[in-house]
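There are structures below to look over.
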Structure 1
Amino acid sequence: MTARPIPRRSESRLFVGQIVIAAAFAIALGVALRQPTFMGANDVSRWCTVWSLLERGGYAIDDCPWLLETQDKILRAPKGAPSVDGQPPAKHYYSSKPALLPTLIAGILYPIRRATGVPLDAVVLQPREPRWTQRPDPGSPLKVKGVLETPSEPVRWPAYVLYLKPIVIVLNVIPFTIYLILFARILDRAAGNDWAWFFALSAAAFGTYLLPFNQTLNNHTIAAYSAFFAVYLFLRVWDDGLDRPWRFAAIGFWAGFATTNELPALSLFASLGGLLLIHHPRKTLLFFVAGAAIPFLAFVAAQYAAFGEFKLAYESFGGEEYLYEGSFWKTPLELDAFNDHPESYPVYLMHMTVGHHGFFSLTPVFLFALWGAIRLIWEGGIRSCGLVRARPDSPPLAIMAWVTVVLSVVLLAFYTWNPKARNYGGSTQGLRWLFWIIPLWMLMLVRGVQGGGVSRLARWLALVTLVISGVSVGYATRNPWTHPWILDALEHLNLYPLSR
């Protein structure tokens, strides 16, 4: 298969691309540096494991100084732990999150921690200076008087900021920037006009929930960028005919790593692996599988090291490991109450798609992406579905249109009928379980907005969806572990009351 030539990027696209990507990088970096390191129970749970590995040499987080700030933990005895004097083995708190990600972070920080000798939970105290303050005047209730006093509490400078902030930047901000750079390269071939190129890149930079979630440690953005890297390399093989062995190994690695961070991404791993197996069986079995083995083996090894078994902690959700004394999950409130009293399947599916956590209502640019996927499937024809090699005249991204639509339908069906996850992901901006497929839908967007190059109506409609998507992103910037604006509006209007 002859590689397709990549069109030369015009000067206008070059300049706009540099501006958009630089601005997106600057905003993501600035927000990550300015916002608190600990933003919610989700990230604190993982940070506690990192602390325990570096400061205690194990996965139990009983002594973590931030233990009370997270409900994402379980209480259990490690598998195979011996009894003491005939008593059952002692139970310990553990993060309910998979062990691989915090293990990797601890590995990155270990040499720095040993070199500095400063514990992650160390705090530098700075005495306060005297300052003038105003106090009520006892002699005259309607007046105040100035008092020169020294605050009793010193300023606290925690050391963990210097350890953990760089991790957020390395895992989120830098991959986000690389994602935009590679996405622009795909647009060079897939965008039929400048409008589609400019709009798709701007939407990828500022119009999705990946931007606000870059400021906090989470598995969703890591899975999203890993999935995109796998898809980018896959397209280089599929559409461009570049079939060097290292590409197959890299596709396997990134698709596998996406799966270890977001288990439903196993569907993408299987899709890419299956398509490659049909047309490149030898290289797929040798190199794709070998690349995938690295994250998969690391995942099971970390899980076994943490718990003495391969079972994931959150598979016990609703059991005694979660319902320990004082557990948040004994009296779930707000959206978490739906785990005990679930909404009907149609209502739940509606809110996941066009409701208060809707993939299309909060970020309606994906409506144009859906239209783009339909057009790509229609233009590519049935031959692009992967049963045979793509034709030279089939449109770029046609194969990914099939993959994206099928995976999205499977994911929506899975989360609609999943009995252990009926809370829309809890207190979070957007439906975080679907964040990892955002880059795939962004690839479809370029075809969906192409009509804006000739139609003023199409341009205005696209801009309206981008504005609404940008509002959702901006609303999430202060803290992504809060409710989206549609839910807040419904609750304030008493149209969707939550238990509190």
Structure 2
Amino acid sequence: MSSPKKAKRGIPSKSEFNAWYPAIVEIADLVDKRYPIKGMDVWKPYGLKSMNLIDGIARREMARTGHHEHRFPLLVPEDLLEKENRLVSRLKAARAAGVDPSELRIEDEESGFKKEVYWVTKGGENELEIPMFLRPTSETPMYTMFALWIRSHADLPLKTFQIVNTFRYETKQTRSFIRVREIHFFEAHTVHADKEGADAQIEEDAQMVQSILHDLCLPSLVSKRPVWDTFPGAWFTKAADVIMPNGRTLQVATYHHYKDQWAEAFDLTFEDPDGNTKPCHQTTFGMSERLLGAVVGMHGDDYGLVMPPSIAPIQIVIMPIAQHVNPNVLTSVYELDEQLRSAGFRVHVDDRDLRPGAKHFDWEIKGVPLRVEIGPRDLESKSSLVSARTGGKQQIALDGFVDSAQQLLETISSELRSRAKKVADGLVCAFPGFIKDENGNSVLKEPIQDGLIYELAFDGSDSDAEALEKSTGLTLLGDADMPFPDPVPCAITGNPTTRRQHIARMY
């Protein structure tokens, strides 16, 4: 094993990912982790701007698909949580027993989520009659209001979303953007007249996720989660996982089909055109600041962040060189700044009295896609020296620079997609399979290597899946969206199947 590379500028080598990641989020000034509550970081302006730009992409997709933004309260009364707990517990018990949920009495079920929420029990010095909690997600408050808003088929479909902070009492080791207690959360909730409407919404959600990930230059594995890893209140769950450079998968988006399972508990019904009362069908779609964590982890390098142009707070930084030699340098810099801003680019002029190397140092850490230098010689040639964060320098004419900048940013995005796909593809390998030992027990043909995702054909039972996870120490992600083109023997049963699955270590 080779020794770790020497740290640059206080940044550990990315080959030591577990040290590199927490260091880079602070060195690049995305967050400050010194707030005295574990898992609640202070967002710095550069990190917050990046997250706001991701939110902007999500809002674009919501507008395109006819969703409307709402804002629901932070506090939820305990009795509403009890309603959700009873419903979810019943659905979970029905799934385990293999029966229809209607066959179980809702009153017999135990609550399941109280350990995950932050409780509010006082208002000033007064004890609250009904304790409240900070929302961990918003099914409960939203569906309480949906039942008041929906009366007839004319009110459907209802397509809503909100971008808010949610709170969960995370007991595991926290990590900025990836595992936190105060979560920057996007959630879309829809209500439909029938299952077909909800089916179509799930397909639309899948397209939106891929559009967002394309802008972030992130490839993903899309899987239908196994039954035991499906949210208990959902009929089924689909998830997009980004493969991080250390070989772990990071779930960045989920979308759930609820069918009509929540309708009874929250009295979500509507009157159809014939005057019949029918239950509504629902879906949800969730993402979080994990998207920014995936961007940091996938694209960054030993020198700092590498920001995709779509969410770079500064897309282009312009640096005057030797302006004391020729005052026209600064004039040209600000003229270019104005042209680029008018064209919609996010630009910053760095006219600090520092050496060019020090300025490059700062903007390289921040991951700014393009760095532009203009000095006296550049004025003579009517050009500028442009450095791309992905590598390479070239002289670009000042005349027509706006068009050149757009092309350069598109090239950077394409390069990041290509690099990310190469990294992700290189971390996925074929599952080694099992053989029988001298005692007739199934054992792995080869040891499982840390930092790899394994692809396999799997069509076994729940107990087969449990045996697979125990023997590998990895987690089954579920049925991939892209099945095998031809049947392949199941890794456990040997039966032919086209069901492509992955097992990995997850965050």
Structure 3
Amino acid sequence: MSRLHSPRFEVEAGINGCLLVRDTYDSDLTSLTKHALGFLEQQSANSGMRRTLIVSDISGNELVWEMFILNLRQVALSGSVNRIIGIGGELQTYANEIAIEDKHFFRNTSEFLNSDIIKSFKDEAILFKVAPKFSPQRIQSQLQQLAHDTLLEINFDALFHNIDYFRSKLDTSTKLMCMVKASAYGSGSIEVALAMQHYGCNYLGVAFVNEGVELRQAGITMPIIVLDPMKNALNHLFTYNLEPEVCTKRMLMLLIEEANRHHLREYPIHIKLDTGMHRAGFEKQDLEEICQLLKHQNRLKVASVFSHLAAADDDNDEMNQFTLQQIETFRECSKELEECLGYCVDKHILNTAGIERFPEYQFNMVRLGIGLWGVNCRNQHLLRSVCSLSTKIMQIKHIKAGETVGYNRKGVITEPKEIALLPLGYADGINRKLGNGVGSLFYKGHRVPTVGNICMDLTMVDVTGLNAKEGDEVVIFSNNQRIDDMAKLLDTIPYEVLTSISPRVRRVYYRS
């Protein structure tokens, strides 16, 4: 079954601040009420967006139509959407039976696309369930923000599976913080955060205040910790109810002053301890002074104390001993802090690898990062790949022996070749080190090596003998070639591969 017609729901950024949701369950009439509207709710909850449903005629007998119209009536009466747009002559005859004030019906797709309705779409969630005969791709191309053949797909069901896997390592009372910094590791922070809020995570983690503000403005209401608050952003931090990490005396004093200006009491903060990584945090000798500062004010209150493991994913005796020493130092320091403050706080030190390898030290909370995307140091086969990056062939070149391909003539052709030109390059996040056959992509399950240097916007691959055609899909990473496989080729880590994907690459989120 093709990617387009697989049974699933897709969501992506639309025109004029809209959210575009597509229901591809073409044969499932009940999906309109049972599933698609639930997915629409998940992605637009608390954002104040109006909701529009675009629906077309369907194929079927009289009984099928009766069920379909009944579902449509229920949607109108439930208030799940604010506007209904119908496409198709058959559906147009039922217009009077749809009890919603804002409704518009058109005979065909062209009539809809040529109407003024398209211009009216602004800051709303648009769900469309359009049968193939009514050209859903034409509608999608008019409504989507980015029309680009290069596509990063994010599978929410795989994301939820991975969350459940790590939760299985935890006590039911242990809180889960999910990291969505750096635009959710390149996947899109708003959409991923909405999914996590829907799925019941306890905390979100971002790096900077502006990342938290973006989530609040998108309707995220759950607690958000900011790991790197800056002095000039503290007003926004308090205005948007973001909870700061505190790792220096200077920042603590600045927060007390700003909280005083906002007339706040017992505002939650999170104390970072340096237990051996030596990147950021208070050391043991700092605790008494910091504790005294906290005890003699009422503007701030410690919500949690935490630290970060330096080598939890390195499984050897030396690194394991270092990790255990970090945990013991953390235990001692957090106990000292609690005794000095006179109240209990949440404690967390485990990251993704720590959850897997040291679950007995989960304390009150853990932080899940790269594991969300299906990358882990152990039991990799139990996780699912969340992201897949693909593109489409824009041209096929037939190159003779003795000719060259690309900049600096690096792609030397020794025998006749068919070369596929792909519309993505290092500006999209495809590292230049993957050029000249170092890296391979996948065409219909076949590994196709790169040819020549990777360009800013283009990549060339060898598709000789595969009968490849313009418009065919080529996969950069997915299940065949995982993100961590590509990271190994580049002698780097999966974080860098993910966060390098450019914003100009179209992102689609789906459940299947």
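Readers should treat all values here as calculations from the given coordinates under stated rules, not as data from a laboratory. Predicted model, so just to flag it, every value in this text is computed and none were measured. Cβ atoms are built from the backbone, for glycine too; each structure is taken alone.
Computed quantities for the displayed model
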| quantity | calculated |
| --- | --- |
| helix-only ellipticity at 222 nm (-39500 (n - 2.57) for each DSSP H run of 4 or more, over all residues; to 500) derived as -17000 - corresponding label from 1, 2, 3 | 1 |
| Top of 1, 2, 3 by FRET efficiency 1/(1 + (r/R0)^6) of positions 396 and 476 (r between Cβ atoms, R0 = 25 Å, to 0.05), largest first | 3 |
| Top of 1, 2, 3 by distance in nm of label points 7 Å out along Cα→Cβ at positions 284 and 412, largest first | 3 |
| Structure (1, 2, 3) behind the derived value 25.1, 92 of Rg and Dmax of the Cα atoms in Å | 1 |
